[in-house]
Structure 1
Amino acid sequence: MPYRVQVEPLATRQIASWNLSDFVLTEVLLRLHQTLRDNPSALLERTEQPFDGMSYPFGLIDPENRLCQHFFRFHVLYAADETTLFVARGAYGKTVGA
């Protein structure tokens with residue numbers, strides 16, 4: 001059963017502040033709204049840093065610069081109805097080089 005994913009306003013503002021390319025932004029949104037929704041138990045991991053709770057990590061290679069890797073981690077909460085996931089906030093980093 002797919003879950004419903006709701007990206008909270010803080011996470012939305014954070015994503016916008018990262019100034020991602022259109023391709024990377026689209027991929028992030030697809031991962032949150034489709035990939036995570038379909039199988040969160042296989043994707044979420046328990047963390048203490050940067051978020052204490054369940055988080056969804058993933059990385060992408062930038063198609064415009066193959067030496068640039070983007071890394072994301074989103075703090076995800078289950079709603080009381082157990083059918084909704086809240087993406088509360090995110091963390092982002094990137095590396096450029098060999």
Structure 2
Amino acid sequence: MRKNKMEEFTEVPIDNDEAIFTTSVICKILSMPHHVLKQLDKEGIVTPPRKKGKIRLYSKRELKKVQKCWKYLNEKKVNIPGLKIILEMEKKNKP
């Protein structure tokens with residue numbers, strides 16, 4: 001009996017700060033519009049490194065931050081200036 005491809009796949013540990021996700025992948029994972037992610041980058045809220053000057057690559061840590069931002073923007077209806085204030089307050093209150 002032949003194994004299916006998923007049974008042959010071995011998970012590889014990936015560091016939380018390793019930039020591996022493209023903009024398209026992030027948007028697909030979070031079901032968010034591409035322009036929102038670009039706006040977060042433009043505003044300096046999430047600043048992933050760029051590969052070859054154009055392609056943004058996000059880490060797991062950045063994915064979690066984008067996910068939190070998207071929740072505020074989409075579910076809580078917070079605007080970008082409000083989001084910046086919330087994130088700054090959370091940063092100050094972090095132990």
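What follows draws every value from the coordinates through simple rules; no lab data is involved. These numbers come from a predicted model, not from an experiment.
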>> Of the structures labelled 1, 2, one was used to calculate helix-only ellipticity at 222 nm (-39500 (n - 2.57) for each DSSP H run of 4 or more, over all residues; to 500), giving -6000. Name it.
In response: 1
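Have a look at 1, 2 and say which one yields 12.1, 33 for Rg and Dmax of the Cα atoms in Å, for residues 22-77 alone, as calculated. Write out the running numbers ahead of the final one.
Working: 1: 12.1, 33; 2: 10.5, 35.
Source structure: 1.
Using relative contact order in percent (Cα under 8 Å, 6 or more apart), single out the structure from 1, 2 with the greatest value. Present the calculation step by step, with values, prior to reporting the outcome.
Values: 1: 32; 2: 27.
Greatest value across 1, 2: structure 1.
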